[in-house]
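Take a look at the structures listed below.
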Structure 1
Amino acid sequence: MPEKFSKWVACWGNATSITDRKEATYAKDLTLRYPIRACFSGSKLRFHFSNLTGTESVQISEAYVAKSAQSTNTAQSSTTSEKPASISAYSPCAITFGGRASATIPAGEEILSDEIAFDVTAGETFDVSLYFADFTQMNAGTAITGPLSGGKYSYGNFAKSATLPDDLTRKTNWIYFLNTIDIFTEEKNFALVCFGDSITAQDWPDYLTLRCAREGFNNVAIIRRAVSGTRILREYSCITYAAYGLKGATRFPIEMNVAGARTVIVQHGINDIIHPVGIEVNKFRPWSDMPTADDLINGVRSLYITHARKLGLKIYSGTLLPIYGWRTYNENRDIIRTAFNEWLRTAPDFDGCVDFDKAVRGHDDPKAFAAGFDSGDHLHPSAKAYEAMAECVPEELLK
């Protein structure tokens, strides 16, 4: 009988960026645990770890994968018969690196684990647990939100424990070091990459995953490559804005390293428009950073479209959302956004357009969000609007 599983496909992934440089930037004797919903069945896993934005090497003391001991699988189909593993059956499997239980991630680099024999059934949840014994620079990660996103951290070594102690554990939306998980799966399965900034680092990719489960699009994994605050054309070099991350020219070639990817949706550029305020207001945000619509168009063409074609990927544009009422809003910024959106909708450079703007804008006032679709800051959508964004992704990308 031929082998059912035949290729590697990314089944979970995020970007890696500079973490917010607050007072505490090191940790010691720390366990991180991230629950991962399996979108595909498979027989092996491999794990990508990134210290891309770190300035010191990081040592992973221990790493494990295990079927979840708790029913964290909020996306599981109601028709599946899979049940979460009991605590007594919790069986951590060591993630190894060249046969070793620990690994060092050099500053500015990424590493790949050994292939781990680990049977996974679509719809179930498995935990990835990492333990860091020594002082560790926590400068490589990204913050994400959504109904499927987040994890926990505990003080102490609980990487092999079925449950984490309540008194030593807190939730976190920061994903540190764990960058991508690949699964050895069926030939028909593939990955769809969502590339962008805070809009994409927040909820809509999770809602798209839930939509795929609900509507039976069972052969696609939604891979998120998004960092809050990033721009296409610029990046910051000061610690105040360091967490806004790398510019598009740097990010895109690195983040498109996605096994089994067919298509990328790019929804990026709003921060280029809203950030500049002039050095008299903020010395790090000069007016010279303000792009024209043509600047954004040329950036997308040269940085994203050209590289996607080299990789054989289809590329879909994602229109920029309304910004009316945002604290730096003015008419000129909206003129740039509107002109850029028109190109995103009509340019033959793309394989298609996902019109997020149309999905969330008001009917009477298209400059603003529709009623109930504004999170309150006039830039980021509400949960309801994020669901609408997920719903407007064409079926052709999910089949």
Structure 2
Amino acid sequence: MADDVTDGGLNWLYLDMNSYFASCEQQDDARLRGRPVIVVPVMSDYTSAIAASQEAKALGVKTGTKVADAKERIPGLIIREARPDRYVELHDQILVQVDQVLPVDRVYSIDEVACRLLGAQRDERAARALGHRIQRRLLEHVGECLTASIGIAPSRLLAKTAADMKKPLGLTVLRQDHLPGDLLSLKLDDFAGIGASMLKRLNAARIYDVRALWATSPSRLRQIWGGVMGENFWYALHGVDPPEIATQRSSISHSHVLPAELRPLAQARLVARRLTAKCGSRLRRMGYKCTGLYLSISGANKNRAGAEARFELTSDSFILLRGLEGAWAEASARLSDDRARKVSVVCLGLHSAEAPPDLFGWTPEAQENAKHMKLLGALDRLNQKFGKDAITIGPRTKLHSFVGAKIAFNRIPQKQEFWE
């Protein structure tokens, strides 16, 4: 067993849920099981699928497929509007079950987690047994439709890659002493970190397959990537985790793809105000203040215009909204379109609200309007207690109930966000 541990070099177990959003819908509605299903952000033929069931994928429809194209390809296609709060609820249940077998080391997205293997767990037979236990627990305790593929490997990158190699309900092991092995059958863009632009760079450097990538030196990959990330990728590909660099949050953002009735600019402006108010509430809940706001408006004809507002350090929604109005006037004037397709609001220059006083006793709170902050605090508490938009700043807008609480690849909304 000791030889298996040493030679295999297995350090990570990586779990990737299969067709997660669509599987959640099939779990909650037995009528959808075994049928092609896609999940969309809004019910519109002009948007794209954000998830597709295994049955839909088998018929050529996948994440990113336009709804109109998907309906044409699969006449009996079932379309469901996303329910982010439910997906987060099931995500939390998944974490509980995984943690019963192995402590979760890192949550990478709503459907991907990594667990570190220690001691005897690093033996291949033991690691496989742990992976199968996790898969069974999810099926038995969370839902029979919620299948997971698992990858076990020396580095996190290789474990993630392995989890994607057999779907659904697969379990793949990449041993250190067998590398590159099965990796040679993959395409370059099967690896996390190699997107369309990086693929072009690699091809320009005459690297067209994994065999050539494997043989390239770390210094050469650093040149191709244009920085240390290339060298880090080389080490991860060869089974060695590069050192992690701590990052600090620099912005908070919310965006919304607009349904047809909210695309006129007058209605889109109200959506932007709602997103801005949500940013303010989130700033206060997370203990941040910001020094600026950036607004982006995407026109119906795929043109785009943006504008920025700057102000003193604050989490005062009234100041954020005042900045938005100026940015909206500037951006909408440059849009050359009377309809918007999407609006985005980003709070810039984040600082902790709990910063210690400077030499003169100044703190971020010292410059805030005390009455405003007291009022906003009460508003936040009432909305958390009685439901989002129980009290609003300005007119209530007819919006999707999950506006601004969408799930991104590397961000899972906290439960409070569905009430902000």
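Compute distance in nm of label points 7 Å out along Cα→Cβ at positions 263 and 327 for each of 1, 2 and report the one that scores greatest. Could the numbers behind the result be given before it?
Numbers: 1: 3.7; 2: 2.4.
Largest value of distance in nm of label points 7 Å out along Cα→Cβ at positions 263 and 327: 1.
Just checking, which of 1, 2 has the largest value of FRET efficiency 1/(1 + (r/R0)^6) of positions 95 and 383 (r between Cβ atoms, R0 = 41 Å, to 0.05)?
2
For relative contact order in percent (Cα under 8 Å, 6 or more apart), which of the structures 1, 2 scores highest?
Values: 1: 19; 2: 14.
Across 1, 2, relative contact order in percent (Cα under 8 Å, 6 or more apart) peaks for 1.
Supply the structure label, taken from 1, 2, corresponding to helix-only ellipticity at 222 nm (-39500 (n - 2.57) for each DSSP H run of 4 or more, over all residues; to 500) with the calculated value -4500. Show your work: numbers first, answer last.
Details: 1: -4500; 2: -12000.
Structure of origin is 1.
Looking at structures 1, 2, which one was volume of the Cα convex hull per residue in Å³ calculated from, given that it came out as 182?
On the way: 1: 149; 2: 182.
Matching structure: 2.
Bear in mind these aren't lab numbers, they're just calculated from the coordinates by the rules spelled out. Given the structure is predicted, the values throughout are model-derived calculations rather than measurements. Cβ atoms are built from the backbone, for glycine too; each structure is taken alone.
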